[in-house]
Structure I
Amino acid sequence: MENQFDKKLQDIEADDALFEKLEDSEKDSEFIAVEAKTYFQDAWKNFKKNKLATIGLIFICLMLLLAVFGPIFSPYTYDQQDLTSRNALPSLQHPFGTDKFGRDIFVRVMYGARISLSVGFASAFINLIIGVVYGGFCGYFGGKLDMVLMRLVEIIYSVPTLLYVILVMLIFGSNIFSVLLAICISGWVGMARQVRAQVMSLKEQEYALAAKVMGAGDSRILFKHLVVNSIGPIIVTTTHMVPSAIFTESFLAFVGIGISIPQASWGTMASEARGLIMNQPIQMVWPVLAICLTILSLNFIGDGLNEALDPRKRV
């Protein structure tokens, strides 16, 4: 017995002789330092690599600053008339010129940005809340509840949006609330479908089942686990809602059923300048250019977020 013990001890000592202990200074020689990043920090890093998306974000931030502070520091107001300088060309006094009533076009464009951007972001936020809650419940509970609620969605989606707009305008009149309500009546349908599809694909994952086994409630599982893990597609869809709402508001104002005059919406400015397009075409350029650049920038931001938040699209 002692011979066997001594033999094993000799074998262990022989194995130890094959290895040499490293010095403390050499223990971390092959260590690779990696900066810990959260999901959104990594997404922001990838977003900044997209030049078009970065330019779009800078333009939107600049437009927001001008919309907030431009009319405040300007010596003119959006409805101030000066009949002695009607249809003036751009100058130092009036950077974008004046319209047929002598109103400063630059201030009106900046004031119109307040209305258009407010309608765009507010409607996107409302549609986000309704769509996430509605689609989340449909996708998570499924069954008869899902069938009934999704048939209601199909009914709402089957009615043309313009019909909702006309009915709302007849009841509430032409104002910002009416436009916002008209856009939001059917604007949340796309978000609800997106969230429903995401929740249905995620609720069978292991972490959702584990939370269920541990006693988590349905609302906690839905909003704490499933919706959070669907945040990428939700943010991208919300970003694309903003330019759609801005275009809808501008179109309604242009055809005369949106924001009423004298409020300076981009659509109302384009509608007013339409009658002078042959003599003063530059008055049409400014509101149309603001609409186009804003929508284009928001689309760039949406595409950039789509690539940054989706790991499958990263290079």
Structure II
Amino acid sequence: MNFFEILQSIIPQAVFFAAPLIFTALGGVFSERSGIINIGLEGLMVMGAFVGIVFNLAFVDVFGNWTPWVSILVAMVVSAIFALVHAVASITFRADQVVSGVAINFLALGIGLFLTKQWYGKGQTDMVERPFYTTDIPVLSKIPIIGDLFFSGMYLTSYLAILLAFVAWYILFKTPFGLRLRSVGEHPMAADTNGINVYGMRYVAVMISGALGGLGGSVFALTIALNFSHATIVGQGFMSLAAVIFGKWHPLGALGAALFFGFAQSLSIVGSGIPLLSEVPQIFLLIAPYVLTILALAGFIGRAEAPKALGESYIKGNR
């Protein structure tokens, strides 16, 4: 296997695994930029995966080829509403944001498994008939070398994830909305003094986080898992949270971190076919993404500067 063939086996897989992480990490960036810690990204992905799979199974005869796209939209809406539980607890009632996020993780998994058992009579759903499929991008896939690496056998959701990272960057750093959102995460009292509704902005940010987390979970379920069970989302939400921190709470940084973690995940699939990794025991390749996550955070957490009001409840009128 030559160098080009190695790249051809790794790059599509890396982007493929990174896409759900990118969506969810961007949601984490919005939430934490507003000052709300969102440990519940895992739970939001679980809810998105559950809704995406169930809707796909229920309405495949209605929407046909559009079923996976409609499914991820419905998952976004439901997960955004579900994120209100975290918003109400942490913003309105000023509960501990970490504890609230952990509760979201347990609640989402509990609801998903309970309804799956009730509706399907077993611990997992049926396999979906209309998931997302790989495609070749017309014209671009014919470009020598680049076409085979980046535009052949790819999922459209992977391109959507990368595009959305740049959209999120533009919204956060080039629009008045983004300035207001960042201001309530840095100095909510100053933002309030300037007429910005701190509570409203934080609610919107958490709901955006919920929508993007649901999008990440549903994309994962409809491209990788293809059904829902207790093991559909296992750790991807926490890897997304790590990507937020590793990426220094910046959309493009989160994009790069998610691609890095996606690359680590891809090694567990294609590693056996790469000469340098063919002799490495499979178990080491399987745990590589999580080990690299820890190493990345251990190396960069001290240098990453979080929003100054992150995790702090805001009480109007207090100084």
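Taken together, the values in this text are just the output of simple stated rules run on the coordinates, not laboratory data. Predicted model only: the values in this text are computed from it and were never measured. Cβ atoms are built from the backbone, for glycine too; each structure is taken alone.
Once distance in nm of label points 7 Å out along Cα→Cβ at positions 72 and 240 is calculated for every structure in I, II, which label goes with the largest value?
Going through I, II one by one, distance in nm of label points 7 Å out along Cα→Cβ at positions 72 and 240 is largest in I.
Could you tell me which structure in I, II was used to calculate mean count of other Cβ atoms within 10 Å over residues 120-127 as 20.6?
I
Once FRET efficiency 1/(1 + (r/R0)^6) of positions 80 and 224 (r between Cβ atoms, R0 = 41 Å, to 0.05) is calculated for all of I, II, which comes out largest?
Once FRET efficiency 1/(1 + (r/R0)^6) of positions 80 and 224 (r between Cβ atoms, R0 = 41 Å, to 0.05) is worked out for each structure, II has the highest.
Which one of I, II has Cα Rg over 2.2 N^0.38 Å, as calculated from the coordinates, equal to 1.01?
Source structure for this number: II.
Given a value of 1.30 for Rg/Rh (Cα atoms, Kirkwood Rh), for residues 56-159 alone, calculated from one of I, II, which structure does it belong to?
Of the structures listed, the value fits I.
Given a value of 37 for relative contact order in percent (Cα under 8 Å, 6 or more apart), calculated from one of I, II, which structure does it belong to?
II
Just checking, which of I, II has the largest value of distance in nm of label points 7 Å out along Cα→Cβ at positions 264 and 288?
I
For structures I, II, which has the highest computed value of percent of Cα pairs over 17 Å apart, for residues 104-151 alone?
II
If you work out FRET efficiency 1/(1 + (r/R0)^6) of positions 96 and 200 (r between Cβ atoms, R0 = 30 Å, to 0.05) for I, II, which one comes out largest?
II
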